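Take a look at the structures below.
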Structure 1
Amino acid sequence: MELQLATEKLDVPVEYFMDPFRLEGEGQFSWRSNGAELKEIQEWEGRVGSWIALYRVLIKQLNVERPLLRHAMNLSKRSSFDDAKTVGERFATEFGLGDNPAKRLSEFMETHLNFLVLFVDMGSNISGAACRVSDLDVVLVARNDIAGSRNFTLARELFHLLTWDSIPPKYVEDLGESRKSRVEALRDNFAAALLMPSDVLHRYGRWNDLSTEQLISKLNSTATELGVASQELKSRLVNLGSVNRKVADAIQNRALWNNGGEVTKIEEPPKFSKEFVRVVGDAINKGHISARRTAKLLQTTIDDMQDLIDVHGIDRVIGL
């Protein structure tokens with residue numbers, strides 16, 4: 001009787017309370033949008049929420065222990081942009097991300113920070129999101145974006161999850177807005193410094209001595225090597241004083257688009273992540289969930305699930 005009354009009062013189906021593979025009312029999301037309608041974001045939230053809920057249920061059934069403590073970063077709304085840059089550089093250095101932090105960032109976030117990083121197909125209007133539930137932090141990245149955009153999304157979501165309590169993020173941020181909030185500027189300064197540490201950029205030699213044509217060519221080739229967008233690299237070099245702002249402003253955007261044409265093909269990472277698919281495969285093998293039920297929850301087919309297992313290099317799964 002109480003359950004029926006609650007469903008009527010809240011105007012929700014009974015599955016809202018009974019289905020363990022739903023996340024309604026628990027997960028907190030922060031989305032990066034490119035003009036997406038609120039309805040589209042909410043639809044994705046329901047879909048992604050079921051995947052996150054599935055993972056949480058399965059790791060409990062597999063007796064996988066989650067860390068007792070969450071990671072946090074010493075930044076607040078009162079922090080300066082220089083503070084954000086310093087923390088970004090220190091993050092790359094102290095955690096040993098090497099000369100190309102973008103290459104190692106996703107793996108580091110999963111293995112060292114215990115984030116669940118999911119690469120998903122989210123159309124052209126959503127680039128990423130951060131999600132926090134009681135015992136899990138999740139990053140969502142649009143796998144159909146070019147590498148530079150994906151890596152910047154990773155760094156942005158990393159910032160939001162590590163500062164969630166001190167700098168609560170917006171529910172939806174429209175990346176197309178010309179003016180950024182101070183929080184968004186703090187985040188982007190952190191992300192740029194993390195992906196493009198000053199000591200790494202200094203190894204590429206002097207920039208101000210180059211002609212405009214040489215500068216454009218070097219920006220595009222260096223950005224491609226570092227897994228970032230040329231526009232982001234240009235802005236970072238201006239902030240470091242390595243490129244004159246007037247010279248940078250004179251460079252037309254089309255000269256840097258897709259890193260000057262060097263990024264001609266989107267090489268999509270495998271869907272979801274190896275950790276996610278491994279947990280799903282283990283749970284199926286141990287009889288905690290059927291392959292058919294899993295395929296339905298992931299909104300895919302049995303054949304596509306087999307492809308996921310194969311592309312992530314997961315051991316054979318019984319029933320596929």
Structure 2
Amino acid sequence: MTPPVLAVADVRKTYGKFPALNGVSFDVQAGELFGLLGPNGAGKTTLMSILAGLTAATSGEVRLFGARFTPADREVRKRIGIATQDLSIYPDLTARENLRFFGKLYGMTAADLPGRVDELLAAVGLTDRADDRAGTFSGGMKRRLNLAAAVVHRPDLLLLDEPTTGVDPQSRNHIFDQVRAQNAAGMTVIYTSHYMEEVQALCPRLAILDNGLLRACDTLPHLLSRLDSTARLTLANPDGVLDRVQGLPGVKGVSMAGSRLDVTTADLPPLLPKLLAAAGEVTALEIEQPTLERVFLTLTGRGLRD
């Protein structure tokens with residue numbers, strides 16, 4: 001059986017007495033686009049720094065490509081690309097010069113580098129600004145260049161730490177497109193964010209990190225299935241509806257307050273037509289489906305951005 005690209009086992013990191021990571025464990029398989037969701041201060045950046053070899057864990061083990069990994073493993077580090085939350089590009093260099101610099105840093109050959117630089121400048125929409133200094137770019141353009149610098153050497157594993165911080169919608173879409181394109185080409189990607197909608201849009205499987213603890217790690221559908229859906233109906237005539245609805249298959253809970261009927265279920269789509277038929281005339285309908293925000297609140301007892 002092929003080992004996972006990344007295996008994190010009981011990783012802990014303390015700064016003085018403060019536990020930034022408190023026993024985190026998960027695996028990422030080859031070719032995954034894996035999300036790491038959590039609020040600011042959850043420990044995401046600390047974990048990414050350990051995975052990139054920028055800092056050492058206090059205890060626990062990280063295995064990359066089937067072997068134990070430490071910051072001293074320079075050859076393994078060449079197989080990793082990282083786009084940090086703090087921009088890594090040099091403002092006094094042009095976009096082209098930045099990419100050439102990072103390519104040479106990773107040992108790319110003179111024959112391979114020019115074509116790869118042109119390819120990435122086009123991919124992130126910076127061809128027409130290729131020879132302008134990066135310091136003159138907008139925040140979104142800098143983020144796009146930062147991503148290009150992280151993948152210029154074609155890494156096997158790409159670590160993205162809050163890659164859309166401070167970007168405009170156009171640049172965010174560019175970044176999303178490139179993340180998907182790199183993953184489709186075979187690159188394993190770990191995408192960290194405190195934006196629920198980004199992780200939900202990009203990542204089929206994800207982990208939820210909060211206060212240095214891994215609260216959950218599963219596919220998106222399985223995480224959402226932890227919560228019930230609720231249908232709230234306002235009825236023209238509530239007489240007898242409660243008894244009719246309680247007997248419907250799939251109903252988990254029913255409550256009535258005046259003319260409003262609340263029904264909870266694990267699977268709303270097949271139940272809804274039967275529910276509407278049993279309810280008679282419905283003057284208003286409100287549906288509350290599971291979201292990652294609600295999952296996070298259930299797991300941690302607080303909102304994602306509290």
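Values quoted throughout were computed directly from the atomic coordinates according to the rules given, and no laboratory measurement underlies them. Since we're looking at a predicted model, the values are computed, not measured. Cβ atoms are built from the backbone, for glycine too; each structure is taken alone.
Numbers below:
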| quantity | calculated |
| --- | --- |
| Which entry (1, 2) yields the derived value -9500 for helix-only ellipticity at 222 nm (-39500 (n - 2.57) for each DSSP H run of 4 or more, over all residues; to 500) | 2 |
| Comparison of 1, 2 - label where distance in nm of label points 7 Å out along Cα→Cβ at positions 163 and 203 is highest | 1 |
| Rg/Rh (Cα atoms, Kirkwood Rh) from the coordinates reads 1.00; which among 1, 2 | 1 |
| At a computed 6.6 (distance in nm of label points 7 Å out along Cα→Cβ at positions 155 and 243), which of 1, 2 | 2 |
| Structure (1, 2) behind the derived value 16.1, 53 of Rg and Dmax of the Cα atoms in Å, for residues 91-250 alone | 1 |
| Structure responsible for 3.0, with distance in nm of label points 7 Å out along Cα→Cβ at positions 139 and 211 calculated and labels 1, 2 on offer | 2 |
